[in-house]
Structure I
Amino acid sequence: MLKPEVTDLVDRLRTLVEQRYVFPDEAAEISRRLAAGRDGYPADPAALAAAVTADLQSVNGDKHLRLLHHAEPQAEQDPHDDAAEYAAMAQWAERTCGGVVSARRLPGDVGLLEVAPVLFPAVLVGDVYAAAFTLLAPVQALIVDLRGCLGGEPSAVGLFMSYLWDHEPVQLTGMYERTTGQVRQSWTHAHVPGRRYGRTRPLYVLTGGATFSGGEALAYDVQQTGRGTVVGERTRGGAHPREGFRLHPHLEATISVARAVNPVSGTNWEGTGVTPDIEVDADRALPTAYTAALELVADGGGPSAAEARAALADSGSARDK
């Protein structure tokens, strides 16, 4: 890129930040820092993206506030036409089974539901969630693995939580939007297709250092509603929904246009991440949660208790070898 191109790009980015960033006061300071660094930014697109991102995040560490470099040129899109973005998301969901990596029953009547790479919009994955939860509805304990969940859409979080709750709705994390000055509320659904797991049986949610954005929102809602136990590592800490803006064939700005607000905590996980109830290394999260789930099933005295005790004995024997 030529220096005049860099100057023009940075000025357009400053305008976007000033007009769209969810925190107006921070937006003004970020814009000043971009202006101060403008003449010294490198012309190489990849290096420019790294330098500008550092300044974008220097005020408050917002991880959704970035200048992304794309190795392949990105086509221009009509900002008022969401059809292309929706089609690309639908294809991605189709290729990844709607983000459900696996849904299976483990020995001892414990279900395991693994979600990656993201929580896709509910309109795309409603049938997938219905199938997965219908399969797992009878288990006596459930583990939801979000260690590979890198993001997601708020509607998917609400739908997913609905399968972990009962028909009486509960309020979840909403979104304060700068454009309206209001919080857009989110609630679980009174009705869902398929079968629910419900809100009374044991639930464990696994997190890791890669868990981000929508994955964090689901873990946070589970924690704040008291629905289950979060096991694993502290998450990355990105709670601000963002929009993307093409500034160059290889450069896209992402601007946080809203902030999450939980009705229980009054805040969110931005910058801090979700702190697990049981902190262990990510690679130990599944065996830790599985053992805890088996112990609850074994102590419950139900028809699966003997199977759970046998599974506990087997896992203990395996650890001793």
Structure II
Amino acid sequence: MPNLAAPLVRVERGGVEEAIHLGHLAVVDAGGRLHASLGDPGRVTYFRSCAKPFQAIGSLGAGIAARDELGAGHVAIMAASHNGEPRHVEIVRDLLRRTGIAESDLQCGAHWPYYEPAATAARHQMDEPLAVFNNCSGKHAGMLAAARALGAPLNTYLEPDHPIQQRIRDVIETFTGCPPSEIHYGVDGCSAPNAAVPLAAMARSFAALVTSTEETPRTVAAAMTQHPYLIGGTDRFDTRLMEVTGGRLLAKGGAAGAHCTGDRRSGRGLAVKLDSGDGTWTAVAVMAALERLNWLDQAEHDALSSFARPTLRNHKRLAVGSVRPVLRDLVTAV
């Protein structure tokens, strides 16, 4: 029987426990050895946006960096879940321009920028949001650029049998160590195929990413850690975690309570999943795990304290409660 989900995050309002978020975590090295866990490290779950570094590797494998003279900022935006701030939109549009792709070719759908000041400014200028505001627009721009470089159709670039999606499947198999028969595919929020694998395999993929000696994975990892603002943006956890640690930790979160971190120092990956599917407080669980793993020093932890123990606020910004980690000691693998 799989291990039961473990309590990870407690939400308290006015002295009363309002919610407990249960979940799982796994710490794995690039060779696939499980070093620590809570809950069920075999829990099968979707990568969601944690897959973006590997999707970027698949797109870059088509040779678009040299072909279209892409820089590290373009690579970072391909691996991003960006806020839709002006700089993010500017980089996506430059990527499209360099690769000869029209904004209308993006099939990610449209939503207003995540960053509210940017969303407010956009709403004053237009009635409907643009696809370039979508947090996944950089990923889609990269896929389209790869399709063009491969001489493949642009209008079907999200189909599972399209050459770029086949390349991404190969990357996922390589980095997770999972055979094709053990990888399940669904459709992500942005309409791209998305892989579901055991949580331990997700952790392994991030360990493999930060320890890889191959050029394309190293390019993606360097771009993400050197340009963390492009990966998320203002007030985003992944951005701050990479900024504060100087790129020693590589972080990428996804929807539905998924998050992965790669630690260059130990060469290990951490994957966290909240069973509630509510990603609001995923960072609280991640921070607690990083603390127990000693992946953060005290100054770094202090700089990230607003993510570790946030205050629960209502719509008037009144403090009405608190959010705290409730992780037990990690189970160390023998």
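All of the numbers you see were taken from the coordinates with simple rules; none came from a lab. Being a predicted model, the structure only gives us computed values, none of them experimental. Cβ atoms are built from the backbone, for glycine too; each structure is taken alone.
Structure notes:
- Origin of the derived value 25, 13, 11 (semi-axes √(5λ) of the Cα gyration tensor in Å, for residues 51-130 alone; candidates I, II): II
- For 104 (volume of the Cα convex hull per residue in Å³, for residues 115-226 alone, calculated) the corresponding structure among I, II: I
- Comparison of I, II by distance in nm of label points 7 Å out along Cα→Cβ at positions 67 and 155 - largest value held by: I
- Value 19, calculated as relative contact order in percent (Cα under 8 Å, 6 or more apart), assigned to which of I, II: I
- Value 0.50, calculated as FRET efficiency 1/(1 + (r/R0)^6) of positions 19 and 219 (r between Cβ atoms, R0 = 41 Å, to 0.05), assigned to which of I, II: II
- Which entry (I, II) yields the derived value 1.5 for distance in nm of label points 7 Å out along Cα→Cβ at positions 75 and 99: II
- Label whose coordinates, when helix-only ellipticity at 222 nm (-39500 (n - 2.57) for each DSSP H run of 4 or more, over all residues; to 500) is calculated, return -11000 (choices I, II): II
- Origin of the derived value 2.0 (distance in nm of label points 7 Å out along Cα→Cβ at positions 35 and 291; candidates I, II): II
- Winner on volume of the Cα convex hull per residue in Å³ once structures I, II are ranked, highest first: I
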